[in-house]
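Read-outs throughout are calculated quantities, based only on the coordinates presented, and are distinct from any laboratory measurement. Bear in mind the structure is a predicted one, so any value in this text is a computation, not a measurement. Cβ atoms are built from the backbone, for glycine too; each structure is taken alone.
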Structure I
């Protein structure tokens, strides 16, 4: 647990960008409760429409190739981690303490990786049972975030901006070349199909213990490399926002312009190099990065430029304790707690008014509990960190 003056993955509250906190909270909102709210709304009698159906489709991951809003959640968080690195480590480096910065990056990266292993069950099911595919999962969502933070943080400490750009291009181009020109041993041609591409094959050969998809993992070894590129893109955005030589208006326009170009290039590139989140293809990095830049520009414009802040406070509350609420939501069913107070007769009464309204009331209640908890922590300056 940290106080408000400790630099971390979540920068300190003095001189921090509220827009970055709000953006982080917006991403977490969809993970911890936003999706449940949308599904409850979709079940309301009389609200079915083409627009709503389109929205609901966007809240589901594509099965393999393609891109929807929900495929943006994870890369956006990795992007935000990179932006936070530019602020938190930049301040630590300014104090002249490179050794402390390195120690902090290594410790937090490894700790987050360890927390990820525990999150997926640790050794509760033994090291590995091949028949049931149960056991230790070495790579997962939290582990990927930890690795991206570790590598990006070290690159940020030791390389100048040109070096970071070079690392970004090498990761992006190298992974593109690997997937595009290296076929799985035993196959005559390159393939992007699940289980028939070099990334999945590499996991099946070299990733030990439990793999999420049986023989391979969507957060596997090779696909973590372009995820580091996503994190580096966040670093570039953070450095832009820190640049005192640019006006806030120019920062917004730069973020929007770069985001639009990335989205365009990502879509065009996707015609030749498929956009696949489970492989974290280079075209996926560019497309998701473009949308992340655009969303960051929106939050920065509304909060730090126009100073419209009150609407974003619920997102800020969540964004100040993202890992804590992510872990807590995996063990505490806030919707079930809300059901104890708003289910039964209350839900039945609501359903009499509008069929399906009871489920929405319970979902809103669960989200209210999350907001209340995060607000309480925020008001008391309690921020949990890894």
Structure II
């Protein structure tokens, strides 16, 4: 099966997740994606080191299916290389501050001067308008400034989610925008700028809580894992672990009452609607907590599954790796990598298509692995390539 984006070339000047993983998805859809790094390697190459030479887990997740080149675009000869690369490209992805884009010649006007129909995908921390547009930030800043950390806390201390959901959701939103821009270009011949932001993604995910505050002014505070709009919906300790239970909607509440063997919950006006149950969720959580503590995790899950009450175990990373459903779905793909003493399990694209192959095809590149290959494609001779390496341009 050929890639959907076969024939599309993407230049990935991104760093960390929001830009690079957007480009990774495009690569898995078939685009020729070129990852451009600093000569010493970009910072994201070495985060959570896993190999003897220091390459990290982030690299393996956001750089597979790409070719890699090292380049210093701040030198005049480097700008010439950028120009030649842009001339061959359809999309430039760069989640860099606006002033950095301008210094590197990657701002939209500079790119348009090279190739009129270029698409610039520009994720940033706070977008390109507003008082915070020049501020820098990471995933956690989005979590903190969207209300998500406040509402995830326990009323005393805010709590950030360990996984970088703001970064990855921004990457996916950026990819959707890029695909739409490619369709627009196909129809009209026009390029454009695709803007996304960590702040925007975090606001989307926090939107219902913001709506409620704007309309009802309840000034809620966090209740940790206990839901505020349904119940029982919380984490509960068992004899040997923890489980998450989510009873949402009247039919599920009826199943829960059946599981408890206690019909009186269904007749109590305090628990009539989801919001009623959320408003009195501590009572429901107290009852469910007692039930769970009398059982092992396996027993609790089996009995909840028997009445089809949504539930799941709280797993450690090692337990996730051992989970049979993870294996059955093939969500992790083992990738060999130089200087790694065993294969690295990389998360594959979580969308499968019946007519197109979206799976990982090749490992992340070593630092500058395809520099010579790409420079030759751009028309540079072997002597010119050696000279640029000596000058620390590539």
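For the read-out Kirkwood radius over Cα pairs in Å, a value of 23.8 was computed from one structure; give its label from I, II. Could you put the intermediate results ahead of the total?
Working: I: 22.1; II: 23.8.
Corresponding structure: II.
For which of the structures I, II does the calculation of distance in nm of label points 7 Å out along Cα→Cβ at positions 240 and 320 return 2.8?
Working: I: 2.8; II: 2.3.
The structure behind it is I.
Where is FRET efficiency 1/(1 + (r/R0)^6) of positions 16 and 136 (r between Cβ atoms, R0 = 25 Å, to 0.05) largest, in which of I, II? List each step's numbers first, then the result.
On the way: I: 0.10; II: 1.00.
When FRET efficiency 1/(1 + (r/R0)^6) of positions 16 and 136 (r between Cβ atoms, R0 = 25 Å, to 0.05) is computed for each of I, II, structure II gives the biggest number.
Going by FRET efficiency 1/(1 + (r/R0)^6) of positions 120 and 360 (r between Cβ atoms, R0 = 35 Å, to 0.05), which of structures I, II comes out largest? List each step's numbers first, then the result.
Working: I: 0.65; II: 0.85.
The maximum falls on structure II.
Hey, distance in nm of label points 7 Å out along Cα→Cβ at positions 80 and 336 derived from one of I, II reads 2.6; which structure? Could the numbers behind the result be given before it?
Details: I: 2.6; II: 3.9.
Of the options listed, only I reproduces it.
For relative contact order in percent (Cα under 8 Å, 6 or more apart), which of I, II scores largest? Walk me through the intermediate numbers first.
Numbers: I: 27; II: 19.
Going through I, II one by one, relative contact order in percent (Cα under 8 Å, 6 or more apart) is largest in I.
Of the structures labelled I, II, one was used to calculate FRET efficiency 1/(1 + (r/R0)^6) of positions 256 and 272 (r between Cβ atoms, R0 = 30 Å, to 0.05), giving 0.70. Name it.
On the way: I: 0.70; II: 1.00.
Going label by label, the one that fits is I.
Computing distance in nm of label points 7 Å out along Cα→Cβ at positions 64 and 200 for each of I, II, which one ends up highest? List each step's numbers first, then the result.
Numbers: I: 0.6; II: 2.9.
Structure II gives the largest value of distance in nm of label points 7 Å out along Cα→Cβ at positions 64 and 200 among I, II.
I have -12000 for helix-only ellipticity at 222 nm (-39500 (n - 2.57) for each DSSP H run of 4 or more, over all residues; to 500), calculated from one of the structures I, II. Which structure is it? List each step's numbers first, then the result.
Values: I: -20000; II: -12000.
The value was obtained from structure II.
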